[in-house]
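Asks: Read through the structures below before going on.
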Structure P
Amino acid sequence: MTLWKDCNAVERDMDRVGGTWVFVGTRIPVTAFFENLEAGATVDEFVEWFPGVTRAQLLAVLQHTEQSLLPVAA
């Protein structure tokens, strides 16, 4: 399970976008990024299509997701 509160590229405000996790400074949901990736979009295309989201934010989200998939040390 990904704990988005530990990723500085995203934020959540219950009064904006229904409390959905969005990229900091935007109203663009993190889920939109993954949906576009699944549909074949590239990171560069997403940045072009969604002004306000930076490449650095996207890479931070990908890195955070990767870290969340690693096994926890015992």
Structure Q
Amino acid sequence: MIKQKLIERDPDILGGVAVFVGTRVPAQTLLDYLEVGQSLDEFLDDFPTVKQEQAVALLENFKQILLTQTYESIV
């Protein structure tokens, strides 16, 4: 598996908010969509500059981080 940078922070892009690489779409926006019950497809339709592979890879990374945390650190 090839590792690629999924998000970037640049003070010249949205004041340094973490965005999907090559876009001006905050990574937080994907989480906000999912939190309120919207689908990944809805997110991708609304933000066509984000590739499906980017969004899925970011979610996979978040999942990996969550699953590697110890119970005590997330309670």
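Computed from the coordinates by the stated procedures, all read-outs in this text should not be read as laboratory data. Because the structure is a prediction, the values reported are computed rather than measured. Cβ atoms are built from the backbone, for glycine too; each structure is taken alone.
Asks: P, Q: which one has relative contact order in percent (Cα under 8 Å, 6 or more apart), as calculated, at 20? Walk me through the numbers before you get to the answer.
Replies: On the way: P: 32; Q: 20.
Answer for the origin of the read-out: Q.
Asks: Something else now. Have a look at P, Q and say which one yields 2.5 for distance in nm of label points 7 Å out along Cα→Cβ at positions 10 and 34, as calculated. Show your work: numbers first, answer last.
Replies: Working: P: 0.7; Q: 2.5.
So the calculation was done on Q.
Asks: Same structure, new question: Match the computed value 120 of volume of the Cα convex hull per residue in Å³ to one of the structures P, Q, and report its label.
Replies: The structure behind it is Q.
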